[in-house]
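S.K.: For reference, the structures are reproduced in the following blocks.
Just so you know, all these numbers are worked out from the coordinates, no wet-lab data involved. Since we're looking at a predicted model, the values are computed, not measured. Cβ atoms are built from the backbone, for glycine too; each structure is taken alone.
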Structure I
Amino acid sequence: MPRVITSSHEIQQTTLQLRASGKRIGLVPTMGALHEGHLSLVRAAKRECDVAIATIFVNPTQFGPREDFSKYPRTLENDLALLDSANCDLVFAPRPEEIYPPGFSTYIEPPAVAQPLEGVFRPDHFRGVCTVVLKLFNLVPSDIAYFGRKDYQQSLVIRHMARDLNLPIEINVCPIIREADGLALSSRNRYLSTDERQQSLALSVALNNATKAFAAGERTAAILSASMQETLQSAGIERIDYATVVDADTLEEMGQIQRPTVALIACYVGTTRLIDNVELSDK
């Protein structure tokens, strides 16, 4: 099993000592409830670095008042077994007070790319994400941090934050890991009933349809977006936060597609909010 550290001071000193000895450190921040998507990040860290460190912390500041913080799955023993199978070296699993001590009141203002999409539907989400990620970068001062592309806007927010604040860490965004039938892996998939699990395939179908239409020459963003929404609604998904095609780096809306583009979906299947995306490219 990987060594588990719960103390902020201990993980910081341990990481600094490893770097002082010449070790290259790869960091994989998670909220636990791990799946193959997380493990793919650990494996990438192991390939590219000498030491892979995963963090497990369900961050309360990124959950809204009506979101699922209290029921978010805590599966530490199973997570540690999975991390062991991926040859993770260290796990930082702090108690809440190690991250947010009494009287904590300092938060990070997210970059502009946090404002659309998730920023509209989850207004304080990225404030909490940026704050905890910056704290983890300080507590586990690593060479490379690994994030998954499924949380596309989050990866952009973190990349922009790292650039804007001159953080001495490389951000590596790794591919989405999917089930054989196309469903993007997510810790929240466990909330889906059997029928909802089938219904959720509409997300990847909608994105695949957009990809095919783009490959066939469609360059009007509104037409691609409308197609995705229609696919979701045809599957009985009524609560759609967004199904849109936007600039891949700024997330700004566009008319005709003339630059790198991403199609993004956020919707509810039953009471479970799912997200997915695909980059549209001429390659």
Structure II
Amino acid sequence: MKLSEMVWMGLEVLRDAKFGMLGILCHKQDQMLVMFYDEAYLDQLVANPSISAVITTPALAERLPNRLGIGICSDPMQVFYRIHDHLRKNTDFYGKAFVTEIDATATVSEQAFVAPRNVRIGARCVIEPKAIILEGSVLDEDVVIRAGTVIGGEGYETKMVGGQLINVRHAGGVHLAHRVEVLSQSHLARSIFGGWTEVGEETKIDVQVHVSHHDRIGRQCEIAAGAVIGGSTTVGDRAWIGLNAAISSGLTIGSGAFIVMGSVVAMNVPPGARVMGNPARIMKVS
């Protein structure tokens, strides 16, 4: 899709460009269209090679490199989310709908809910009573979802758009790799702009855990009860996240990191580091 196809949304196109995904500045998906309205984030925008097109103001457009497509308007956020809603509701931009597919060897409780569209449940999966599997969820083989857990719900993404506080509708999905297990009453939110919230092979998630939109959790991670992981955070392989830990949005938690219970993490954590406290501090790096 091209910026020039969105001029009816109130854009003036200074330099046309193709985009294949919407996102925010910290996302890493090819050919992204993003909004840019705060000069403080210019360095982050310029440094992200995944961005191909930008919706911004006339004044900020002058600061952008020539490689980027540019559409200008007086309110980039409002136009950006209008485009998102149009693509979500009226097009196949975020993927074509399909009838839900459940492998014959999967065990799905009669008391569970599985959306009739846009779900794939692989071989030998187990879905317990009162579990809810919503649209956009893909479960690979041998995934276990315990009672009362929600996979693919909408996350919390509020924006002030056109003078109204809205919760941005989510159009992506959740992908759980082989042998992931999610215990009772947890919530894994679907991504907002297409793509996936991802959980890697053999990762185990305890009760009452919240995994936010666009998170990428690695292989063989252990996430203990009550942990909360903010949106667009990446957790490396074999990380441990302790009881009631809180991890802020947009961070990178390195492979093998150990987050002590109750820690409040507001910084990137190096691979192999042990962190604890509020705010969390690095106690040791192996």
Structure III
Amino acid sequence: MTFISPLGCKMTASISPLSLARTVYRRAMAPLGMYKLRRMLEDGLPHLFQTPLEFLFARGLGHEEQRAVDRVELIRSAVAQQTCLFEIANPDSENPKRTAAHIARRSSVTPEWGTFLYLCAETFRSRTILELGSCAGISGCYLASSRYCTRLITVEGSTSLALLAESNIRQISDKAEVVNALFDEALDMILPTIKDGVDLAYIDGHHEYEATLHYFHRLESHINKGALVVFDDVHWSNGMWQAWQVLKGQEGFAYTIDVGRLGICLWGGCSTIPINYDLCPYIGWLRKALS
């Protein structure tokens, strides 16, 4: 089935009833969402958030931004057409192999959230970006598309996916490093080399309560003031939801924003107590029913 995504890209995929309902809901709620965002900005939310958050409601992109998105989506399409299987780094999975189409369309970040990540990196002028969980490198491609990225380090435990991610991201930037290792092993190698701190950290790939908090605390002393820390799939499971509740009260964060799939945090440092915002009611991202 071919359709035009909210970003204007042609894609071939099946649209789930939930995704379709969420799209219709968000369009209806967009005026209220924009009003809520304006109130947040008036209350003191840094205006650097305005462009990425407005995108979630208005979907407007400039010419150069659209070019960056189209370039990444061409890479995704090329991955989806491959016929090989990829082994994921998940020892608990009964079937650790995935088709290229599954990796491209289901496991990787969607065009919408990839664009959001790109806009965050661009508007916050993030120089050093660290990603835990490369998959096929699609999210890495979006992050590396920012004009201000001088170093992207992304970590992937699967050897076959790490090779794929490196091949893909190299088409976007020559300033990227793909580290094929488990997260803790990779951080042991990476963190001593980051002399100027991390400007954007994207924590993905190990969606459990203890792991999410553990990796954040390993990065904490390396995060620059004014940096973004992005947590993926904060509504994915009970454990992730509980981790997000802890992070929303984490001393050092100045602001946290729940935008549905992602939890966005701005690091203030020292003894800053976070101000929390929730845009889920306007985005149509309801918390998953959990036992």
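S.K.: Looking at structures I, II, III, which one was distance in nm of label points 7 Å out along Cα→Cβ at positions 145 and 217 calculated from, given that it came out as 3.6?
M.R.: Considering all the candidates, the number was obtained from III.
S.K.: Next up: Quick one: relative contact order in percent (Cα under 8 Å, 6 or more apart) came out at 14 when computed from one of I, II, III, so which one is it?
M.R.: This figure was derived from III.
S.K.: A follow-up question, please. From which structure (I, II, III) was P(r) over Cα pairs in 5 Å bins from 0, in percent, for residues 113-240 alone calculated, if the value obtained is 2, 9, 14, 17, 19, 16, 11, 8, 4, 0?
M.R.: I
S.K.: If you rank structures I, II, III by Rg/Rh (Cα atoms, Kirkwood Rh), which sits at the top with the largest value?
M.R.: That would be structure II.
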